[in-house]
1. In terms of FRET efficiency 1/(1 + (r/R0)^6) of positions 16 and 56 (r between Cβ atoms, R0 = 25 Å, to 0.05), which of structures P, Q, R is highest?
2. Which one of P, Q, R has relative contact order in percent (Cα under 8 Å, 6 or more apart), as calculated from the coordinates, equal to 20?
3. Output the label of whichever structure in P, Q, R has the greatest value of Kirkwood radius over Cα pairs in Å.
4. Using helix-only ellipticity at 222 nm (-39500 (n - 2.57) for each DSSP H run of 4 or more, over all residues; to 500) as the calculated read-out, with -28000 as its value, let me know the right label among P, Q, R.
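We did not get these values from a lab; they are worked out from the coordinates using the rules stated. Owing to the predicted nature of the structure, the values given are computational and were not obtained by experimental measurement. Cβ atoms are built from the backbone, for glycine too; each structure is taken alone.
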Structure P
Amino acid sequence: MRTINIHEAKTHLSRLVDEAEKGDSFIIAKAGKPKVIVMRVAAAEPTTKRRLGFMQGMYTIPDNFDEIDKQLDKEIEELMIGGDGE
């Protein structure tokens, strides 16, 4: 495994990362002393993409949704406070 000094690694980081990704691991040294090993990370499991709008048409929102919401708020308030809220 080749050793690269830290100054050269900073200068050529992008190229070195590309090489490591292809499997060419290397050691970064500081003042001639090995500090870290750079190597490719195993590929992550492919994830399924989220599909925006995949449930479109499977449900509907009633036209009087706002009225229903206000009615439910009033019922909950009555249950919590009791009576007509006074």
Structure Q
Amino acid sequence: MPIYEIHVRGRVQGVGYRYHARESALQMGITGYVRNLPDRSVYIVAEADEFLIDSFCEMLRRGNGFSRVEQITKEIMNTENRYHDFEIG
């Protein structure tokens, strides 16, 4: 399955956004991890088929009510199966 790098920019730190991302991923059966970056963005590595990743990105774009997403970028990394869960880093 492909692995994607997703960067989310906006007001996404200090508002429970990583937990929103994790819950969304778990509901969709997506594995990987999410973590905050020093530039105040959120970095996600997600493993799933592209149609699931696209739906996941839409959930990320909507946010959790406290966040304000300004930009999401997505790039494919590789096609190795590496993740068995979705974790907060």
Structure R
Amino acid sequence: MNKDRVEGKVKDIAGRVERQAGEWTGDTNAQVKGAAKQAEGKVQNAYGQAKDAVKKAGDDAKASKPPQPVPDDADSEESIEEDRRSRG
């Protein structure tokens, strides 16, 4: 979990509290500010999740083996053996 996800969640919760307090008190301005902060938090959290997904995909790609060539039916045994020798 990265910094953007944590900060986004904090803003989301703070926005919910501010919006709810505005509803209880009838303060439309507080409701609007709270809803905006809540939306900002949700966007920041989603951005953090996307960053985490990209990082995980990169880590997974580094950890996996490169794909091995699969000979098709047209390859002869000689060409397969030549290919193996040329790779070392």
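1. When FRET efficiency 1/(1 + (r/R0)^6) of positions 16 and 56 (r between Cβ atoms, R0 = 25 Å, to 0.05) is calculated for P, Q, R, structure Q comes out on top.
2. P
3. P
4. The structure behind it is R.
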